[in-house]
Structure I
Amino acid sequence: MTPTHLPKKFITALLAICLSIPIFAQQESYHKCLRIYRDGDVVKTIECLSDFLEKNPKDASALGIRAYCYSKLGAYARAFADVNNAIKYHTKKSDYPKDLLYANRAKYYQLVEDYDEALKDLTTALKINPKNTEVLFERANLYYQLENYAASDADWKQVLKIEKDNVNAQVGLVRNMIAKEKFDEAIQELDKLEKIDPKNSNIFRYRGDAYAKIENYQKAIDDLIRWCYYDDIDALKKYYFIEYAEQEFTYALAKVTERVVKDNDNKIDWLDLRIELYEEYEMYHEAIEDYNAIEALLSSPNIYIFNGRGEAYIEIGEYDKAINEFNKGIELQENEYLYMGRAIAKRWKADYQSAIEDWTKVIELDPMSSYAYNRRGKTKEYNKDFQGALKDYNTSVELDKDYIYVYQSRGRLYLLHLNESQLAEKDFEKILSLEKEMKKRGNQRQYALFFIGKMEDAITLQDSILAAYPTSSNYYDATCLYALMNRLEEALKYLRTSFEKGYRNFIHIENDTDLDNIRNAPEFIELIEEWKDKVAEKSSETGHLIIDEDKETQRYVVKTKELKSGVYEIPCVVNDLPLNFIFDTGASDITISSLEAAFMLKNNYLNEYDFKDRRNYRTASGDIVEGTKIRLRKIKIGDLELSNIEASVVDRQNAPLLFGQSALGKFVKITIDNKNNEIIFER
């Protein structure tokens with residue numbers, strides 16, 4: 001039977017099937033793109049949709065999705081082209097809502113800071129769908145950004161007409177109150193909202209802001225801590241935390257430390273926030289301890305720890321230890337920041353050629369880094385390669401014409417080494433045009449004023465910086481300024497204050513050319529020696545680290561107490577809990593009584609993950625089993641610190657705590673000084 005003899009209905013059905021095959025194929029192709037899009041790979045989504053759009057160039061949905069993907073990559077011209085076509089070709093059959101196309105285009109306009117067009121598109125989207133609360137949110141926030149609080153209020157109230165219990169819309173109204181300086185009223189409203197939605201992080205965010213505006217910084221810090229608890233700790237929260245802590249440092253430190261102790265599930269995040277505070281206030285030894293604590297909690301090595309700890313070691317002048325940290329990080333992963341840190345440490349050790357090699361590696365990894373060219377140029381200048389330095393400074397300027405520090409570097413090079421005073425003056429004038437406000441650290445304007453001969457203006461500005469930010473580094477900057485002026489008495493006064501506030505970078509002082517005018521003065525030499533002795537004396541008394549750069553080992557001197565029995569007792573801090581241990585070379589492990597172990601567990605100095613066998617470490621009555629092996633995350637004696645040391649629990653409540661071989665085996669040499677009641681550890 002030939003096809004012409006087939007029944008008419010069968011032929012019609014077969015024709016329909018044949019005609020539908022391309023449609024099914026097209027749909028499958030489109031759905032494949034959607035699956036890639038849902039997996040979050042925007043690049044592959046663009047590739048897939050581009051293939052689809054070659055055959056279906058007027059598919060509004062595909063164009064809308066590709067526009068969104070382009071916007072995520074910052075390709076705004078392509079995003080606008082696609083979304084414009086999507087709007088143009090949109091039909092009732094399109095599965096991409098037209099109001100969403102306008103709303104998305106409004107987002108792209110906001111990203112390129114064309115707020116008028118963004119408002120037009122949001123308004124158009126709402127005309128299409130007046131009950132789209134997400135678009136009302138977007139427009140309310142945009143009005144807030146543009147300081148049109150009445151219009152923003154109107155949009156928030158419209159949301160509440162549609163969704164009367166929407167707490168975030170109510171918070172939006174309160175945020176507008178804060179902008180209108182109705183702080184007490186805003187706090188009262190947020191207090192009410194907290195009762196309705198006690199875990200809404202936005203409530204704590206804006207109430208903290210209101211408290212800060214009325215200078216109640218303790219309550220602002222309380223709310224910020226709650227905001228962090230109910231949301232991820234990000235750069236914005238860290239910024240506010242540091243800002244509030246400037247007014248209530250002790251309280252801020254106590255609050256974040258409370259979370260470190262109590263919130264074991266998020267301990268790393270709280271430690272990271274505390275590190276931010278320590279580093280902001282130049283408490284680098286404490287920051288290093290927290291990096292160590294985070295490292296002990298991690299299951300594998302982490303370049304964040306190596307980089308952060310390396311930078312902290314640089315700040316306290318321990319360059320070899322810093323280089324070691326960066327080396328460990330680089331072994332894990334080549335990263336420009338690790339090479340950058342190592343280059344800085346090498347430069348301070350006067351290992352200029354090796355530092356230049358590291359800066360070159362940074363530039364290979366990040367060819368657009370104006371900072372790296374500037375720092376490589378500075379290192380070449382220290383290495384007396386003035387033309388090489390000038391070439392790098394020029395490249396730095398070309399890459400970033402608003403980078404203040406390179407003008408300082410190049411201006412000094414022109415003035416001090418290349419005899420180009422007019423070019424130098426142009427660079428210093430450029431600094432004055434760029435740096436309009438004082439900063440907490442790294443101010444350059446006072447030096448520029450000095451180099452163009454405006455001495456009194458430079459002094460006035462430096463005084464203002466110290467009044468606003470009396471940190472050790474700013475007092476050191478004042479030392480340098482007065483040394484450049486050859487005013488010995490003032491330079492020494494500020495240097496002494498810098499030391500009193502914690503400045504300890506003696507290697508920097510030895511190499512800083514700003515101090516050349518006063519370097520050979522007997523008073524300067526005497527002050528440096530005085531403070532070197534003070535630092536060494538304090539290290540000896542407290543067990544702080546003593547470094548001998550010429551030897552492979554590091555020595556720690558720890559004060560002990562000799563008991564009547566003839567044994568030595570040493571004060572330790574175990575997981576932040578002060579305890580006294582008996583120094584016992586015969587004990588195979590550190591041992592700890594079941595009573596102490598139970599206390600530590602109850603008070604969060606230990607957690608269940610510190611026990612070797614988490615299934616059977618306690619009896620039914622809650623007692624800790626004898627012989628249980630535990631991990632002590634951190635043992636500290638002065639600045640002698642050990643991490644992840646195994647210890648044993650003994651089932652005697654009055655058993656002494658023994659400092660045994662699980663800790664002692666970490667050292668290459670241990671010396672007991674009976675005369676001075678000291679134990680010297682070397683490793």
Structure II
Amino acid sequence: MSAVNSKVPKVPRGNLVGLSKYWKSDLVSGFLVFLIALPLCLGIALACGYPAIAGIFTAIIGSILATFISNSELTIKGPAAGLIAIAIGCIQDFGGHGFQGTVTQGDITAYKLALAVGVGAAVLQILFGLFRAGILGEFFPVSAVHGMLAAIGIIIIAKQFPFVMGIAAEDAEGKPLELIKKIPHFIAEMNPVIALIGVLSLLIMFLWPLVGRKFRLLKAVPAPMVVLLTAIPMGMAFNLTQQHAIPVFGHEYKVGEEYLVSMPDQMFGMFDEIAFPDFSVYSNTALLPKALKWVFMFFVIGSLESILSAKAVDLIDPWKRKTNMDRDIVAVGVGNLCSSMVGGLPMISEIVRSKANIDNGAHTRFANMWHGVFLLLCVALIPTVLHRIPLAALAAMLVYTGFRLSHPNEFVHTYKIGREQLVIFVVTLVSVLATDLLIGIAIGIATKFAIHINNGVPIRALFRPYLDVAQTDDKTYTISARQSAVFSNWIPFKRQIENLGLMQQKNVIIDLSNATLVDHSVMENLHEMQREFQQEGLRLELKGLDVHKQLSGHPDAARKRGLTAIKRITVISTSALVEHLIEQFKSIGVTGYTITECRGAGREMLAEGTTARARQVRIEILIPPEQAELLIEYLRTEVLPDLPVTASVETVEVIRVDKFRSDDNSG
């Protein structure tokens with residue numbers, strides 16, 4: 001048995017053993033992910049202003065290279081909707097309009113200049129990973145990043161909705177806010193033939209998941225593939241490969257190949273579509289400032305999205321394997337370098353396809369490779385079939401993707417974490433829409449700094465953590481944080497925790513009692529690190545949070561040092577009921593009480609004109625809000641209706657709430 005275990009690890013790994021042992025599950029998952037990726041790669045590329053086949057190039061190169069460079073077992077590498085706003089912005093800045101519609105020489109020139117920008121960003125990503133700077137991705141506050149992604153979702157909807165309606169590309173230009181205002185105009189001026197395909201595709205994207213919940217056999221068929229199986233026959237029925245007009249309600253609407261995806265017209269024709277970067281962008285003094293701006297944008301946003309996606313996939317990995325973020329960024333950088341050199345668009349670790357990869361039973365990173373192999377075979381062998389895909393169907397998929405990025409639940413979830421987080425989220429979202437991605441996220445970060453300063457964080461403590469380290473015993477270190485623990489000083493804080501704990505295999509206690517503020521990003525990161533310690537058989541304990549006021553009921557909510565609001569419940573009863581009530585209160589979680597004997601008269605005694613004062617007992621309890629609800633419900637339903645008892649509730653503030661919380665609810 002020991003010999004077998006030494007050869008086959010319990011946790012699946014993407015090595016030769018994993019390839020031979022798990023090839024069947026990885027192959028099946030790779031094929032199912034390919035069905036999702038095929039239309040999305042085409043649609044994302046067109047939305048980015050690149051040729052449709054550029055998205056396929058990216059996915060093929062990313063899937064094969066990342067499999068052998070990154071140790072991220074379940075992430076799928078490829079083009080992602082999150083980079084659409086940057087890519088199309090770059091194309092337009094260089095004077096192009098993209099490949100959705102009539103393609104001019106200016107569009108081709110802008111595309112090749114953008115490829116050179118992609119090469120520059122890829123080189124930075126490779127250096128970023130080699131110098132082990134992947135941790136810098138954790139500098140950005142969570143709410144600002146989610147606000148940026150929500151804004152990107154709205155941008156995608158605004159830019160793709162006209163194509164769902166069959167509006168010509170030249171009539172669908174403008175900034176996001178301008179396009180949103182034009183939505184009624186787009187509906188009024190739609191091409192009903194193309195809009196029928198687009199709207200039906202959109203309905204399928206929204207409704208198919210509901211169908212899958214009701215009929216489990218259909219759940220395995222991804223919605224994008226259902227869209228293709230519907231839209232391609234519709235395009236053939238309308239004969240979109242030929243220029244002609246179709247009468248609708250007395251009006252004639254022109255249709256033709258411009259409403260279909262442009263693809264090679266022969267087998268292996270994909271190799272004729274390879275394009276090379278125009279590196280003159282770095283020698284032209286007029287273009288260089290623009291180039292450097294977009295290099296930085298691709299580098300920062302692409303790296304950040306890739307790190308966040310890889311971290312998210314690690315959390316839902318059934319085997320809880322950890323990705324080396326530095327190595328993963330190198331893999332993404334190498335993939336982007338090769339992709340940009342042959343005409344592909346930038347790639348990241350993509351969360352939606354990665355989640356599908358996990359759901360479909362993938363075990364190792366070879367599932368990523370297989371999905372790329374299927375894409376290669378498809379575009380190489382049946383390009384004429386891909387040419388039959390209506391652009392409106394791809395646009396509908398992207399509108400749905402944009403909706404998911406900016407889903408109303410994102411607002412609700414952020415509000416539950418804290419009202420200040422919603423402010424940061426909304427400010428970032430609006431700023432991105434009104435300006436651009438870089439300025440927008442900078443405004444979001446500045447907003448968070450302003451909130452931190454308003455909450456009492458000294459300016460000097462925004463970027464530097466004040467940490468005191470003591471060795472508690474042979475197996476434990478204690479790190480005491482002073483001043484603040486916030487997103488902007490988290491990186492050195494995390495390095496200290498890793499050096500003392502994970503590297504030395506020691507338990508770590510983090511005492512936050514002297515920190516003025518512990519923000520949401522740090523709370524989320526600390527809870528994630530607790531899981532990492534647990535996986536290593538170690539313990540990361542958080543102390544001192546009970547001297548802070550939690551800004552919401554969410555476990556990851558920010559904590560501000562100060563008085564904490566709890567409930568004071570006063571119960572007046574006869575002495576005969578006191579022992580029974582106290583026992584019930586203790587079972588609910590009451591940690592202490594005060595009893596005072598008193599005299600008084602209730603409503604009935606006063607109504608009867610009685611002047612005597614009955615002997616009574618006053619019980620006072622201080623209890624945290626979450627337990628107070630249980631106690632109040634007990635009094636309301638089991639005590640007050642039948643027993644001579646009165647009760648009142650008021651809110652008071654205490655210095656340390658842990659003094660009033662039972663051990664089962666502490667921390």
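The numbers here are math on the coordinates, done by the rules we state, and not lab data. This is a predicted model, so every value here is computed, not measured. Cβ atoms are built from the backbone, for glycine too; each structure is taken alone.
Before moving on, here are some points about what is shown:
- Among I, II, which structure scores highest (criterion: mean count of other Cβ atoms within 10 Å over residues 122-129): II
- helix-only ellipticity at 222 nm (-39500 (n - 2.57) for each DSSP H run of 4 or more, over all residues; to 500) derived as -17000 - corresponding label from I, II: II
- For FRET efficiency 1/(1 + (r/R0)^6) of positions 378 and 490 (r between Cβ atoms, R0 = 30 Å, to 0.05) computed as 0.10, the structure of I, II it came from: II
- With respect to relative contact order in percent (Cα under 8 Å, 6 or more apart), the largest value across structures I, II is given by II.
- Test item: semi-axes √(5λ) of the Cα gyration tensor in Å calculated as 55, 39, 29, pick one of I, II: I
- Origin of the derived value 11.2 (mean projected area of the Cα convex hull in nm², for residues 138-305 alone; candidates I, II): I
- Distance in nm of label points 7 Å out along Cα→Cβ at positions 370 and 506 - highest-scoring structure of I, II: II
- Structure from which 3.4 was derived, distance in nm of label points 7 Å out along Cα→Cβ at positions 154 and 530, options I, II: II
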